[in-house]
Structure 1
Amino acid sequence: MSKKIYLIDWNSFIYRMFFALPEFSTKEGRVVNATFWMAKFFVGQMVKEKPDYVVFIKDAKWNNFRHELYSEYKATRERMPDNLRSQISDIENMIKAMNIDIIEIPGFEADDVIGTLACRLWQESQNEIYILSWDKDLYALVNEQVKVYDTQRKKISGPDETFEKFWVPASCVRDYLAICWDSSDNIPGISGIWPKKAQLLLNEFQTLEKIYETIDDLENTYSTLSPQAQKILKWKTLEKFVDGKELAFLSQKLATLDCDMELDGFDLHDHEFIPKNLFTLELTEFFRELEFFSLIKQEDIKKDNWESTWKKVKIIWDEQWLIELENSIFDNYSEIVIDTETTSLDVRQAKLVWISILLDEDNIFYINLMHRGPQVEPEAWKSFVSKLLNSNITLIAHNFKYDLQILENYLVSDNFKKSTQSSRWELWQMSMWL
């Protein structure tokens with residue numbers, strides 16, 4: 001039975017995740033944009049897509065055989081941004097917390113491991129292989145069962161899409177890169193040969209070897225070429241191919257994936273993707289630490305209410321109790337927390353349902369204005385609020401600008417407006433950062 005297998009190119013993937021979102025940090029200044037986007041992909045998109053197996057493949061440290069062939073291989077790559085480098089440890093810990101293994105084979109790049117696995121796994125059981133990477137050389141692996149998957153655009157590239165990208169078949173991608181130069185890996189290519197010429201020649205000759213066989217015997221083969229090939233293989237272009245032959249075949253070696261590696265101990269079943277196994281206690285704690293609260297499963301979120309937090313809310317529904325609260329505030333407190341609950345976010349239509357007052361953890365009050373049961377008369381609570389706003393007591397609130405607008409709609413006395421003009425402006429300013 002065929003299986004859906006994701007092969008993830010570590011280096012390509014984390015770079016894409018890093019640049020997919022603007023940088024942002026936790027409250028303590030820990031940059032987490034790449035970590036968050038990768039976490040969101042795994043617990044969101046990947047869970048929905050339900051691959052049967054997920055294999056995460058990482059480049060081995062230090063140089064490999066390509067550096068021995070060409071010392072300048074990948075020499076033009078910029079150093080990893082510091083704000084991405086600082087997230088590598090978090091990303092590795094997160095992947096581990098998800099019960100997903102990371103493969104790293106000494107002396108080899110991730111692309112070679114991906115190539116070996118792709119060739120082996122699709123042939124074994126006609127599996128569907130999806131390569132999650134943006135490296136050009138991996139498109140050489142594409143066939144009806146092996147595809148490159150751009151998770152950001154949600155675009156899957158099979159044979160047709162690969163041809164549209166390079167204008168050569170997947171089987172020619174390696175030689176296309178050998179001719180045209182690959183800037184990401186610093187594969188030299190043939191100087192001065194543009195993609196269109198490479199595309200035309202490869203579509204006619206299929207391989208780099210056949211192109212040079214034709215060039216080496218051009219006196220006898222020229223008349224058999226298509227008009228387009230005849231136009232290309234003359235004068236300066238022909239000279240560039242002749243002069244660049246050595247670099248072309250070196251570039252071909254650099255762009256060739258090793259698809260016959262020995263992967264001792266590899267067992268696909270060790271990489272089975274089971275969505276419920278992602279949401280470990282360790283992962284939940286990790287999300288809390290990095291403040292990824294939107295990614296925590298609802299059943300894992302600690303739900304607090306007044307009863308569970310042992311808080312007793314005292315409901316005030318008559319004037320006498322409100323006077324007692326007022327006396328307590330002015331006698332004992334220099335700051336309080338105030339909040340309003342309304343029927344709408346539109347201040348022109350909203351009606352005031354209640355006012356909440358928090359003095360400390362043991363003294364929380366709910367002034368009932370509209371709920372069922374006894375309610376405080378408007379004159380009483382307006383007088384109470386007016387005194388608070390005109391006092392020296394510090395008021396702490398959330399979105400206080402809105403609260404002040406609501407209260408102003410109710411407190412319409414000219415005397416109130418005049419007496420609170422300056423204090424309300426100060427409170428308004430304070431509300432901008434509360």
Structure 2
Amino acid sequence: MTKADYDVLVIGGGPGGSCAAAYARKNNYRTLVVEKCAFPRFRIGESMLPTSNAILRDIGVWPKIEGAGFIPKYGAMFYLANSPEEKEIDFRNSLVPGLESTFQVERAKFDAILLNHALELGADIRTPATVKSVETDGTVNHVEIETADGCERVTARWVLDASGRDNFFVTDQKRALDPPRLERKMAVYSHFRHVARPSGRRAGHTIVVRLEDGWFWIIPIDEERTSVGLVTTIEAMRRAKVEPEELFRQAVESSSRLRELMAGSEATMSFHVTSDYTYFRRELARERLLLVGDAAGFFDPIFSSGVYMSLWSAQRAVNLVVRADAKDRGLSERERRDYTRGIKRHAEVFCRLIEMFYDNRSFAVFMCEQVPWNLAPGLTSIVAGHAKLTWPLWWRFKIFLLVCRLQRRFRTVPPLDYAARPKPRPVV
């Protein structure tokens with residue numbers, strides 16, 4: 001095989017990058033991870049999917065996750081902002097074994113566990129450090145890295161770009177995007193104390209409160225703190241003509257459900273804003289460079305698919321590298337095309353759910369207490385992250401989407417009431 005300083009260089013030390021490094025080390029590859037931030041560092045996206053568990057077990061980090069004190073997650077609750085309707089997704093009702101539970105995680109702690117695990121497996125870690133350029137001669141990548149001590153150049157036979165949504169490392173490959181599928185959105189969020197929580201098994205549920213033109217997430221991350229965020233369209237933000245934090249507060253005040261959940265709560269940090277985060281790169285693989293996780297694409301935080309897609313794409317990328325490396329060659333055109341199509345096909349399942357969620361008429365089908373034709377177990381499996389559509393899941397999902405499409409033209413189920421109601425005045 002071609003001589004280089006490293007077999008695999010991973011850009012980014014988040015879940016996708018750390019997972020890729022762990023898999024690379026399991027295959028005895030000399031591995032370098034270049035991460036721009038010193039850990040631990042704040043990240044949003046605290047809700048895991050049960051399908052992530054098997055990947056975390058496979059790289060050997062699961063016992064550390066179990067022992068970290070994270071809150072168990074057994075499902076999710078969906079509410080309307082000003083109506084009594086509610087829907088519970090209980091992972092025990094999945095068609096697929098092994099999806100009964102997972103964890104809600106504080107990302108600073110979770111990401112540090114994964115990166116330290118890659119380090120313990122033998123990966124080299126450079127942090128804080130930034131990749132400035134990657135040039136390839138067809139057999140080796142020449143990578144320029146900037147650290148506090150200056151710039152250095154290293155060589156690696158493979159580069160896995162898991163640098164996330166940030167564009168600090170931009171290439172022509174990352175500039176070319178697929179046509180947008182969803183309306184441009186933004187999220188306003190913080191961590192809070194004293195947010196009301198359900199009792200029993202539901203205490204660790206993700207809570208989704210659906211507004212007419214957006215939604216709130218409420219995710220418990222430890223015994224005291226809860227992650228709370230508003231997702232709305234950029235256009236709605238412009239129409240409101242207020243600062244993001246004020247828009248957040250106005251949305252809470254406009255909802256009887258949110259006022260109840262947030263009564264007496266207090267933010268533990270300043271508000272953060274993330275905007276225009278829906279995209280997918282057109283081409284996810286070159287001869288010796290593959291995009292992983294959010295570097296490849298991201299649709300929306302609803303249904304919490306981001307961390308799982310990062311882990312799953314990392315697993316798939318390293319498996320592809322190992323197969324090509326056994327023949328001492330880069331990726332063929334067909335392998336590159338298949339990698340791109342495979343990642344997008346997997347993500348497409350979540351995208352179809354997301355499109356359903358944002359259509360007010362289709363969401364009424366999702367919120368039905370009794371979904372007909374025994375569709376509910378299949379839908380629960382997909383919400384739990386099982387995007388590989390085996391036949392029992394495939395036909396249920398197709399029928400569910402068909403009913404959603406029919407609901408847009410005909411009233412197959414009762415419509416939902418999204419109307420915002422004024423805060424009741426105190427009795428004098």
Structure 3
Amino acid sequence: MLDPWATSQVKDYDRIMEEFGIESFDPSILPDQNEQPRLFKKRIVFGHRGFDSVSRRIKRGEPFAIMSGLMPSGRMHLGHKMVIDQIKYLQTFGANVYVGVADLESYATRNMPLDKARDLAINSYIRNYLALGIGKEGLEIYFQSKRKEVKDLALLLGKKVNLSTMKAIYGFNEQTNMGHMNAPLLQAGDILHPQLKQGPIPVVVPVGVDQDPHMRLCRDLAASYRLFNATETADGKIGVFVKVDENVDKLLNKAKSALEKEGFLDFKMIPRYKALYIQGAARSDLTSIDEAVAQVEKNEGHFGFLPPASTYHRFIMGLTGEKMSSSKPETAIFLDDEPKDAQKKIMKAITGGRESAEEQREKGGRPEVCSVYETMLFHTVDDDDEIQRIEDECRNGERLCGGCKKEAAEHMAIFLQDLKEKRDETEHQLNLYVREE
């Protein structure tokens with residue numbers, strides 16, 4: 001079971017993908033692979049759910065949204081930065097970005113007072129988000145406790161899920177407090193509420209794979225409020241099926257009209273089966289079909305939620321070899337660490353080196369299991385040729401861990417000093433992007 005509040009380092013991503021039905025992320029579905037961030041090129045972003053709907057919008061130059069959240073329960077570290085790097089890239093395609101501060105969830109699951117959560121969110125997260133370069137156009141940052149739409153939506157979504165389902169997904173038991181049980185519904189409200197403002201629109205949520213339970217629940221909840229189901233039948237037909245028993249003929253005809261505007265012209269309508277078959281349509285058309293009928297639902301006064309998409313990135317290895325965690329300071333480089341303190345941490349970090357220098361020169365190092373190499377690969381060395389040189393020198397035994405640590409520490413010090421200077425410039429930006437409603 002994946003626990004969004006306590007998952008440790010994942011060892012076998014292939015097993016996780018197979019067990020939970022996560023699709024492999026192919027960078028070719030995004031434009032210009034050479035210009036993509038390393039997170040995508042090197043498949044550090046390894047999986048997704050429903051990202052095809054987003055890539056379709058990107059290719060067509062059409063709007064979509066990015067939803068991200070932060071849990072103000074500890075200081076921001078390099079692992080959190082991986083989400084920001086994805087947002088920065090995807091935002092270049094014109095997406096609106098929503099960042100929800102999960103202060104209610106932090107109170108319910110980590111016993112964090114709301115006033116302290118606010119201070120931590122602003123000073124340890126939001127300032128870093130702005131300093132790291134999230135584009136200002138279309139950026140909206142808000143607090144769960146202040147956003148009525150999110151709280152109202154969480155209550156409505158709760159009608160569509162029962163306790164047994166929550167236990168199966170999250171492992172809740174008789175000792176779990178009700179605030180904690182409500183936290184996933186608040187997250188679902190966060191993820192779906194951009195569609196209240198923008199209408200049926202693809203929303204992508206970049207997360208670590210430990211957050212997949214929230215995405216599975218949210219996608220199911222979105223579907224539970226739909227009037228239509230666009231799908232491929234067992235015999236290969238593409239159809240739209242009405243899920244309710246009222247106004248079936250009216251809904252089928254409205255769906256037909258909407259699909260005609262999308263260029264589909266040949267239909268077979270069977271009202272007694274609540275079905276509209278689209279002749280000549282293929283599986284690849286399902287995304288556009290679903291978007292068209294979702295808009296019909298919205299026009300009829302319903303939500304018309306499109307299922308939210310997600311991308312999943314690998315965890316950055318902690319300096320001690322386990323998952324980097326705010327609750328274990330020895331594992332993490334925090335973004336507000338003093339450069340000299342971060343350098344000391346790196347000099348003590350676990351590497352992928354051999355037992356001795358002689359063995360290292362003979363057999364080479366193992367960058368794939370080295371926390372020091374990962375800090376450079378994921379965060380501080382932008383030049384692809386340079387990072388390839390570092391990897392090659394490690395593997396062929398030319399590079400020893402002591403010298404590599406010094407180089408990585410220097411890169412980290414430069415990165416943190418630059419970030420500090422940019423963070424100091426964010427004071428005047430906070431009021432522009434942090435919403436109090």
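If distance in nm of label points 7 Å out along Cα→Cβ at positions 177 and 409 is calculated from each of 1, 2, 3, which structure is the one that comes out at 4.2?
Matching structure: 3.
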The value 38, 24, 20 for semi-axes √(5λ) of the Cα gyration tensor in Å, derived from one of 1, 2, 3, belongs to structure 2
Of the structures labelled 1, 2, 3, which one yields 0.85 when FRET efficiency 1/(1 + (r/R0)^6) of positions 137 and 377 (r between Cβ atoms, R0 = 41 Å, to 0.05) is computed from its coordinates?
-> 3
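Read-outs throughout are calculated quantities, based only on the coordinates presented, and are distinct from any laboratory measurement. Just so it is clear, the model here is predicted, and its values are computed rather than measured. Cβ atoms are built from the backbone, for glycine too; each structure is taken alone.
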